[in-house]
Structure P
Amino acid sequence: MSVPTYDQFIEPILRFLAAHPEGATAGGAHEAAAAALGLSEAQRQETTTSGQATYKNRSGWAHDRLKRAGYSSSAKRGYWKLTEDGLAFAQANPGPLSAEQVEHLAMNFMSVKLKPAPDAASLDEGNDTPAPITQADLATSSPQERLNQAILELRTSVAGDLLDSLLQASPTRFEHIVLDVLNSLGYGANRQALQQVGGSGDGGIDGVISLDALGLEKVYVQAKRWQSTVGRPELQAFYGALAGQKARRGVFITTSGFTAQAIDFARSVEGLVLVDGKRLVNLMLDHEVGVSSQLYKVPRLDSDYFDESLG
């Protein structure tokens, strides 16, 4: 018998975390869900192509759905905890969830992306929020469309995990990660050209990038591992610190977002670039900072090979 699909893990994960309102390890949740579903030893031994136990992979995706619904969180690395909304949902539904409720949790939050602070404005002009995906959409999609959707879903899930990890990092480690990201973008002749400053008396500057070998041209960096939104006063203070260094370029990076007033200020001055949490994790994904990728071979017919007129 194959391992149950990930949607069948949603309720066992929900019930286990509800019984542990203080939170629990992901490993403990995996095993509790496996026990609740009565998995055999053979089912526990089944693995994905990457070598991970299938039941752990599927319980992880079940938790991903609870996170996207706003019912759970990764309180710290490898540690899951229901939110207040999640605890309220579990208490309001003490009996087994209906098939409709499970399908709602499994399908209706697949397109939910990173949630910025309520007063954060978008740095992007367009709105890239995809339309909700339904079971009917998946059933009628072509294999290529389903593959594209799966890749998007995986990317979105990892983006959320990256942001959780950034918020759990120490301020010093976060500054180091930010410089790694900037180095991956091609800033600095080498990694040694990116210096971490930080500490008290830093004037609002956490890092310095030397764009040339002699250090004549520099970019100054401020990195804020915040959950609250960055406002105009913080940007004005950073811009003042740049002026004190007679610098012409600065990058302000945060795990949260910027208010509309802050974004307007940045656009009104020269040489100030903003990077919010959404943009930061997408840069980390694109340049594989803190993540790794797995290559899949998708076969495609080579029609030319069978064309006899080509010899």
Structure Q
Amino acid sequence: MERKVICIVGPTCSGKTSLGIRLAEMLNGEIISADSRQIYKLLDIGTAKPTSKELQECKHHFINKLNPDRDFNVSMFELDGLKTINRIFLKEKYPIVVGGSGLYVKALVDGIFNSVDADEEFRKSLLKLREKYGNEHLYKELEKVDPESAVKMKPSNWKRVIRALEVYHITGKRIGDLQKKHKRNDEYIFEQHGLSWNRDILYQNIEMRVNHMIENGLIEEVKNILNKGYDKGLNSLNTVGYKEIIAFLDEEITLERAIELIKRNTRRFAKRQMTWFRKDERIIWHKVEKESDLNQIANTVAVDFL
């Protein structure tokens, strides 16, 4: 069989999960979740994970795989994701990548540079500098040694700034130059499909989803995670929906304000997602006006794919 992989992308609340399941049923496929938060156990309601019924309808990968205090990054996803794609093909099924984490999708489609080891001591020294002098100080250090990479970043992207400084410290070379040399063999053909909604309708979907999350126990879910001893400062909990509810539980804001912030921050997140995906001209966009449109889109994608 031709080693083609479907990718379903788009902003939060756009129907990616529903479309992915439809396609998996039509094409005898398995779903690879490209969502940086759905991989964590216990984070169910706030990440809009597929329901138990949906998880039973077809095989999903990278959902409920790790405890909230475990580290997971895009490089690990690339490595494990490519292995998973290969295993799915060996079963004579089609992999269907579904998710809104743009960097995770890009890791599978184009590859992510990760050949330089970490220098933990040097990284700790940079973190201390950040704590003492702020993000701007690190950014200026990067401008001195790698201005080309600095132009592509912002001081607020301090993790990327630190990584670029670390790579230069270890190799004496700019991270961008090394990334250009990093190529992965093109073993698969990736076909990307995006879901495009009218912004006002998408924002209405977000409003309804957040209300639904609160009604279905998001506050209790966050309490349960914290009661199990997980630190509220974990990266997995630094996520829209969780950080606002944590602020409410800490009595920093009211519940009404927390809900308002979740809706606002989710809208902003959706906007950033669309900005990211729109840059990739390979994505085939499908206009969606209502959820029932997903059935026709599934038919179109499946027929074209085969």
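Between structures P, Q, where is FRET efficiency 1/(1 + (r/R0)^6) of positions 90 and 282 (r between Cβ atoms, R0 = 35 Å, to 0.05) highest?
When FRET efficiency 1/(1 + (r/R0)^6) of positions 90 and 282 (r between Cβ atoms, R0 = 35 Å, to 0.05) is calculated for P, Q, structure Q comes out on top.
Compare percent of Cα pairs over 32 Å apart across structures P, Q and report the one with the greatest value.
Ranking P, Q on percent of Cα pairs over 32 Å apart, first place is P.
Taking mean count of other Cβ atoms within 10 Å over residues 18-25 as the criterion, which structure among P, Q has the greatest value?
Top value of mean count of other Cβ atoms within 10 Å over residues 18-25, among P, Q, belongs to structure Q.
Of structures P, Q, which gives 13 when relative contact order in percent (Cα under 8 Å, 6 or more apart) is computed from the coordinates?
Only structure P yields this read-out.
Starting from the value 1.9: which structure in P, Q was distance in nm of label points 7 Å out along Cα→Cβ at positions 2 and 50 calculated from?
Derived from the structure labelled P.
Out of P, Q, choose the structure whose coordinates give helix-only ellipticity at 222 nm (-39500 (n - 2.57) for each DSSP H run of 4 or more, over all residues; to 500) equal to -17000 when calculated.
It was calculated from structure Q.
Out of P, Q, which structure matches 2.6 when distance in nm of label points 7 Å out along Cα→Cβ at positions 34 and 234 is calculated?
Q
Read-outs: derived from the displayed coordinates by stated rules, not from any lab. Computed from a predicted structure; not experimentally measured. Cβ atoms are built from the backbone, for glycine too; each structure is taken alone.
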